[in-house]
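Participant: Quick heads-up: structures coming right below.
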Structure 1
Amino acid sequence: MNKAGRIIGVNPPFAISGGEVSIECENFQIASYDDFGVFFDGQKARVVAASSKRILAIVPDVFDLVDVEIHLENQGDRSDGFNIKVGKKIADNLHQVANPAVDPKNNTVIVTRSGSRGQKFPVTLLRIETDGFLTEMAADVMNPTGLAYDPNGELFVTNRADGEVFRITQDEDAIPVSFELGIATGLAFNREGEMFVGDRSGTIYRVRGFEQAESFAVLEPSVSAFHIAFAPDGRLFVSAPKLSSFDDIYAIDAVGFENVFFRGLGRPQGLAFDKQGNLYVAACFRGRHGIVKVSSDGATCELIVAGMNIVGLCFTRKGEMLIATNDAIYSLPLGIYGTLLD
């Protein structure tokens with residue numbers, strides 16, 4: 001009998017480097033940790049735990065391929081391969097705090113070197129071109145955090161150090177458009193073009209045109225950031241990570257009334273929706289880290305991408321999920337289409 005057994009499944013089926021996946025197997029005959037290995041496209045993985053039916057392994061470093069074959073080796077025997085998709089790193093040397101943003105005009109991606117609060121980098125905004133080339137933007141914003149395009153295709157950025165929002169014109173100029181927004185982190189636009197800003201101290205602001213910001217909703221403060229996104233049905237969703245491992249995702253209706261949409265995520269951060277209304281969250285679920293999918297009615301939840309230090313995500317017009325860690329961006333072609341403004 002083949003001592004390496006057979007892989008019958010991998011959970012979750014998608015990952016980025018550093019993510020922990022559970023490899024379900026049968027007839028795996030474990031004798032000692034020195035006698036076996038788990039390999040991803042030929043690279044040996046670090047094993048966290050192992051039994052005859054399940055192995056927890058950490059996805060090794062960056063791959064050039066998205067479709068990666070896993071196999072087991074045990075006492076000289078080798079299992080058949082099992083394929084999963086592993087995100088390809090498309091940019092690094094960044095500092096992301098929230099979601100990246102996709103330019104609706106050309107599918108390029110805006111990312112940040114944000115820095116700690118009050119820290120000043122020479123270049124803070126960058127654009128990932130469709131060929132993967134990273135271009136520095138001349139627009140100067142300290143501590144850029146929330147990124148969002150309005151319905152007209154204009155880019156807006158929050159500065160959490162000074163509680164401001166800037167409009168970015170032609171990648172060159174940063175024009176201030178709203179002030180006194182606390183620790184401004186989350187940023188989103190509804191289809192009417194109204195701007196919403198999440199102050200991690202506890203307030204969601206609404207800004208209409210050039211009017212002064214008004215308080216739209218008040219929630220408990222966050223230890224890091226408010227992340228906000230609009231669902232297809234027009235509700236504003238908010239994650240506000242705290243120190244609990246059982247945090248809430250809030251849904252806020254058109255008049256500012258909030259309720260708990262889903263409870264049970266650890267340190268939920270960036271949010272994004274697909275066209276069917278399913279919610280994707282950078283979070284920890286049942287002790288496992290990555291991207292969590294919550295059904296449109298909030299009834300079911302599952303980890304679909306394994307990864308560590310994920311702070312945000314978004315979808316491109318090509319059905320790719322772009323995943324932001326603290327310092328890098330990964331691309332996963334999942335065929336999921338988000339709610340980019342037309």
Structure 2
Amino acid sequence: MVKNIYFADDKLVVLDQSRLPSEVVYLELSEPQQVAEAISKLKVRGAPLIGVTAAFGLALAISKYSGPSEGLKAYFYEVKEILAATRPTAVNLFWALKRMEGVFLAYYDDGFAELVKALKTEAAVMFAEDVATNEAIGEYGQALISRPSKVMTICNAGHLATCGYGTALGIIRSAAKKNKIEEVWALETRPVLQGARLTVWELMADNIPVSLITDNMAAYLMSKGEVDLIVVGADRLASNGDTANKIGTYALAVLANYHKIPFYVAAPLSTIDFTISNGSEIPIEQRDAKEVRQVMDTILTVADVKVFNPAFDVTPNSLITGIITEKGVLKPPFIEKILKLKDI
């Protein structure tokens with residue numbers, strides 16, 4: 001697997017996912033504004049990876065601070081707000097920033113060198129934790145697959161969306177190791193094509209059987225009995241289990257319900273927003289019209305047509321068969337079980 005993110009000297013190096021699969025390009029980021037731009041422009045994407053990238057970005061910013069000592073705290077919060085403004089739906093971003101804030105305040109009076117060391121260490125710990133979390137999700141999820149199966153997924157919830165291994169694709173990876181994957185149906189995921197560009201690239205690199213389909217082919221495959229289960233990632237879960245994920249996920253869940261196909265959400269605990277009661281409270285990011293009007297640099301439609309481009313939709317908990325976390329599989333009803341995880 002390619003590296004997604006790492007420190008090199010006084011720079012943060014990230015894989016530019018907007019260039020995949022045609023090019024593997026790394027960006028060297030030296031300023032927090034560059035980190036924010038990498039997140040907002042989808043050069044870095046996927047809820048878990050966004051959070052850890054923001055943590056690295058905060059550590060980078062403080063390590064390069066050269067202003068007066070009395071201005072350090074204000075600078076920290078300025079950078080924190082810049083990073084927080086990049087992607088409103090992915091709750092892992094705010095979880096990571098809050099965690100880094102706790103470290104900053106705990107070490108603020110211990111001297112600049114100790115503060116920088118603590119922030120970099122915490123970001124590295126979060127990176128390692130995410131990999132271990134994904135591997136645990138993969139193990140719990142593969143246990144739900146009893147025989148060689150045809151699995152459908154949307155967007156990219158693999159190692160590119162995380163610090164390694166993946167959530168939904170982590171389950172597929174773990175199942176493939178046990179010869180439980182007959183086929184993966186990867187939806188192309190309009191409008192930015194994360195399925196076509198990223199999921200297919202990942203699975204083919206791992207020699208996991210995958211076929212690419214357009215988003216509007218899913219119902220046909222289900223009607224033909226060609227889908228045994230569906231597993232997707234998540235950008236935010238409400239405390240009742242309602243789940244925000246890439247636009248098109250809700251439609252997939254409705255189709256799965258009609259065809260009586262299990263529909264699973266794979267997500268770490270950091271993706272649960274315990275402060276909101278249901279999916280209606282999840283902010284939905286609206287993105288640039290150019291993402292719909294064109295693919296890469298190719299215009300697809302009338303250049304100035306009005307566009308509605310929400311990046312996510314919300315799947316009601318009633319359509320979810322189970323939520324697969326690093327602590328096990330949650331089955332409905334979800335509310336009480338999710339709230340029990342709050343202290344963890």
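No value in this document is a laboratory result; all are computed from the given coordinates. Being a predicted model, the structure only gives us computed values, none of them experimental. Cβ atoms are built from the backbone, for glycine too; each structure is taken alone.
Participant: Work out FRET efficiency 1/(1 + (r/R0)^6) of positions 53 and 245 (r between Cβ atoms, R0 = 30 Å, to 0.05) for each of structures 1, 2, then name the structure with the largest result.
Facilitator: With respect to FRET efficiency 1/(1 + (r/R0)^6) of positions 53 and 245 (r between Cβ atoms, R0 = 30 Å, to 0.05), the highest-scoring structure among 1, 2 is 2.
Participant: Kindly point out which one of 1, 2 the value 0 was derived from, the read-out being helix-only ellipticity at 222 nm (-39500 (n - 2.57) for each DSSP H run of 4 or more, over all residues; to 500).
Facilitator: Working through the options, I get structure 1.
Participant: Of the structures labelled 1, 2, which one yields 1.03 when Cα Rg over 2.2 N^0.38 Å, for residues 29-116 alone is computed from its coordinates?
Facilitator: For Cα Rg over 2.2 N^0.38 Å, for residues 29-116 alone, the value 1.03 is produced by structure 2.
Participant: With FRET efficiency 1/(1 + (r/R0)^6) of positions 109 and 317 (r between Cβ atoms, R0 = 30 Å, to 0.05) derived from the coordinates and found to be 0.10, which of 1, 2 does the value describe?
Facilitator: 2
Participant: Assign the value 25.2, calculated as mean count of other Cβ atoms within 10 Å over residues 149-156, to the correct structure from 1, 2.
Facilitator: The read-out comes from structure 2.
Participant: Right, next: Which structure, out of 1, 2, was Rg and Dmax of the Cα atoms in Å derived from, given a value of 21.0, 74?
Facilitator: 1
Participant: Sticking with this one: Here FRET efficiency 1/(1 + (r/R0)^6) of positions 101 and 197 (r between Cβ atoms, R0 = 25 Å, to 0.05) has been calculated and equals 0.15, so which of 1, 2 was it run on?
Facilitator: 2
Participant: For which of 1, 2 does FRET efficiency 1/(1 + (r/R0)^6) of positions 213 and 293 (r between Cβ atoms, R0 = 30 Å, to 0.05), calculated from the coordinates, equal 0.40?
Facilitator: Corresponding structure: 1.
Participant: Work out distance in nm of label points 7 Å out along Cα→Cβ at positions 13 and 85 for each of structures 1, 2, then name the structure with the largest result.
Facilitator: Max of distance in nm of label points 7 Å out along Cα→Cβ at positions 13 and 85: 2.
Participant: Given a value of 22.0 for mean count of other Cβ atoms within 10 Å over residues 181-188, calculated from one of 1, 2, which structure does it belong to?
Facilitator: Computing mean count of other Cβ atoms within 10 Å over residues 181-188 on every structure in 1, 2 gives 22.0 only for 2.
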